[in-house]
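There are structures below to look over.
Since every read-out is calculated from the coordinates, none of them should be taken as a lab result. If you're wondering where the values come from, they're calculated on a predicted model, not measured in any experiment. Cβ atoms are built from the backbone, for glycine too; each structure is taken alone.
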Structure P
Amino acid sequence: MFIEQSSNYLSYIFKAVWRIKNGTKTVYLTFDDGPSSEITPQVLDILDNYGIKATFFCVGDNVRKFPDVFAEIKRRGHNVGNHTMHHLSGFTYDYKKYIRDITEADEYIKSPLLRPPYGRISRRELRVLRKKYKIIMWDVITRDYNPKLSPEKVLKIVKRYTRKGSIIVFHDSPKAAKNMLPTLPKAIEWLIEQGYKFEVIN
C-alpha cells in the first residue's frame, strides 16, 4: 500500500498537494512523462471518448521534441504541469542543477504546477519551489510503468485505492503503454459506475 497510495505521514512531512478533498466524489486523472508522439494522442482520444479532462505533467525535453503533441493536449482542454526538463530526481542531483532543470522546462511548459519525478524532492528544494509552483504529488499511483504487472493488476490498484479527492497517476510514455492503454478505458468506466466526477488540477 505504501507504493500505491501516499501515506498520511508523507502528506504531513512534505507540504504539497497529495489529495484534493472538497466534499465531492471527484477524482483527478494525471499523466506523467509525456508527451509522446505515439502514446499521448491515443490517451487524448480515450479521454475525448468519455468527455473527460485530465492534467499532463510533461517532461520539458519531450515538449521540445514534440511541440505539436503538447499543443494538442492544451487545445483539447487539458491542463499541463512541469515534470522537469530531463526527468531528474531531486534526491540524486545537486540542488542548483535540479532547480535549473525545472526552470529550463518552464520555458517550454509555462505552468504553475510542478510534479517532482518519482516524487523525490528534498525539503530545501520544496521550500524554494513552493514560492513559484504548486507542488502536486498523488494519492494513487497505478504502477502502470512496471513491466512485471499486468493491466488487470493495474486496474485492481485503481479500484482498491481510489477515494474521494484522489489524484491518480498514469503515464503517457512508451514504457507504460502496455499496461496503461488497455487499463485506462476500464478504469474510467469503473470510476463512472462508482459515481465519480473528473476534474483537472488548477
Structure Q
Amino acid sequence: MSTRLPVFVYAEDPISQAGVAAQLRGRPEVHVVPDGDIDAAEVAVVIVEEADEAAAVTVRGIRREGCPRVVLVVGDLDDAGLLTAVEMGASGVLRRREATPERLAAAVVSAAAGDGTIAPDLLGRLLTQMSRLQRDVLAPRGFGPTGLTERELAVLRLVADGHDTGEIAKRLAYSERTIKNVIHDLTTRLNLRNRSHAVAYAVKAGLI
C-alpha cells in the first residue's frame, strides 16, 4: 500500500463519485483515500459536468485543503471550459467518456510526477486559443506569452543581477520613479511580497 499513490475522489453527485472511486480501487497504482483524508492525497480526481466557475471554486477549495494536484474529468468541454480548466490549475483534463480506469490511473500518475495529461485534439484547441489570446489580447497591451512586458522582464533580470533602482534606471534609460512603479506593479499584480520574492518567482517560473 505504501507504494501506491494516495488519491482523493470528488464528484458533484454521489453516484459518480462512488463509480470513479470503485474504478480506481481496481488499479494497482493508486490508493483511494477516505473522504475525510483529503490532506493525505497527492492527487485529487474531480468529476464535473462542465469546467465552469463553480468547478473552479471546487478545485481551489480542494487545493486549499492540501491536495496540490488535480485531474479534472469533464462531461461537456467547450473552448471556454478548456481555458477555465487551465486557469484553475488542473494537471490533467479528461472527457468523461474517455476516462477509462487505465487512462484515469495514468493521468493520476502523471499529475503526481508533475506532468500533464490532455487529449491531442484538446491540446490543439488549447494552443489555438492561447495563440488567439496572445494575438488579440496580450500583444496589443504590450504583454508577451509570459504575461509580462519586455520592460518588466528587463527590470526583473537586472534586479536578479543585484542592481539597485538607480543602476537599473540608468541601464534602461528610465527614471527611478518609473522603475519603482514597474516593480510595484509587478509585485502587486502577482501577489509578491518584495523584490526578492519577485526574482524568486521569475526564476521558478522560468521567466529569467
**Study point:** Comparison of P, Q - label where mean count of other Cβ atoms within 10 Å over residues 72-79 is highest
**Key:** Q
**Study point:** Origin of the value 14, where relative contact order in percent (Cα under 8 Å, 6 or more apart) was derived from one of P, Q
**Key:** Q
Revision key, fill the gap. Output 0.94 (Rg/Rh (Cα atoms, Kirkwood Rh), calculated) maps, among P, Q, to structure P
Exercise for review: Taking -15000 as the value of helix-only ellipticity at 222 nm (-39500 (n - 2.57) for each DSSP H run of 4 or more, over all residues; to 500) derived from one of the structures shown (P, Q), identify that structure.
Suggested key: Q
